[in-house]
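Input: structures, listed below.
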Structure 1
Amino acid sequence: METLEYKSRISETFSIVRSFSFNEKKSPLMDEESMNTFLDTILGFKTIIKEKNETMSSITEGMDKLTWFTNPDEESLMLLNDLISAAKDLHSSLIRHYVSLAPIRKKGIARAEIKDFKNSIDELKESYEDLESVFFFLPEMPEFVETTKQLSLV
């Protein structure tokens, strides 16, 4: 009786393997449409990252130009302080977004775009730190004030 049961289970398992194997050979894991949708999603993601990089580049460029202003009044300093605070908040949000991309980065998807994203985030931070230094920290240093006066005479 046991032999009959063994043969039955073996035959049943064989039938499952045979059927599954045949179906796998007939149909690919992903058909062309599924593959195209997947690739389109990756391209869309890359486009979003590139657009974020362009926007950050524009913001950074604008803040860099502000560092050349001289003798801002109190209202301008208040606006600069608000800008620096907003840029710091933006930086924090972007860092959280970058960290959330770790699984995608590890899989090698959009590696160059994500690297550029990180560089743009770092440049944003450098820009608001420069603004803060130029308008709030350096003017308190007598050596900086003297050097600035000498440069303005050139």
Structure 2
Amino acid sequence: MFSMNLYEKLDTDVKNALKAGDALKVSVLRMALATIKTLMIEKNLKSLDDNGVIEILQRHVKQHRESIDQFTRGGRADLADKEKAELKILEGYLPEQLGEEELAKIVKATIAEVGASTKKDTGKVMKAVMDKIKGKADGKAVSSIVQQVLK
């Protein structure tokens, strides 16, 4: 059976959302696809693997979270709600997120692997952990756990 890669799934879902009249989903997915296409042109790539697509989607998710935070602090619940709806659409394309306990186990194992012992080793640990989890957790959550473990 033919399996669609993530880019093809996004593209197909845009067409389906257009037919269904789901303007919000069309808008969100088109923005993501535009970012992906721009990166492919810049790097002269014919296609982008799922990990590359996930990285781009994570950037969009991070931007939406920051916007939600700013709109909420600015008292603009209407804009925060729109961002939350867009965020929910994007999160549907990311791998299932790891729980805090699973993440803590991975961080502790990685710290042991790289021989980290102080906060100076944070960068080395972060890079190794982020390579392992590939889109399954937010960088802020990982950083928080790394900071707790490396005192």
Structure 3
Amino acid sequence: MADEEFRAKVAFIVETDGLLKDYLESIVIKKIKAEMVDDLFENVNANHVHAALILKNISPCALKKFASTMRMSKAAASALVERMVKAGVVQREANPNNRREILLSVSPAFDSHVKEVRAAMTEWFETLVDKIGVENFNKWHTVMSALNSVLREEISSENQDV
């Protein structure tokens, strides 16, 4: 019985997390972006944003590391990076320690764009605190802090294998 109860709780968390992610992407972020006066990245799709946020956590990095982290082939990652460079989301620079290697990073313009969107999302999340209460919010923060640490360790250890 405990296994079924545990699995039901895990399923609920996964479903709720998916619901939150979908709501953020389909409603909150679109609303925020629609209200932005200068949105240089209004035509950047969700896949580009997702990839750029992952790249932001591991950059500067070589294409091989980016491909591995994204769980895609090097050819697919290269094509994605090319589209993101054209969109102004990613920049390539020669590795100062190895001139043959090209390092990828998020462009400064896109980075400031992400900061603006995240600031607006933070304001939106603050409205949730009124609805769920400070005590629940503090519990949520504690859990999310622990989860964030675990996920960052997972990403770091996976990238060390590359």
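Values in this text are rule-based calculations from the coordinates and carry no lab data. Every value quoted in this text rests on a predicted model; they were computed, and no experiment measured them. Cβ atoms are built from the backbone, for glycine too; each structure is taken alone.
Quick look at the values:
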| read-out | value |
| --- | --- |
| Highest-scoring label, criterion being distance in nm of label points 7 Å out along Cα→Cβ at positions 50 and 74, among 1, 2, 3 | 1 |
| Value 1.9, calculated as distance in nm of label points 7 Å out along Cα→Cβ at positions 90 and 106, assigned to which of 1, 2, 3 | 2 |
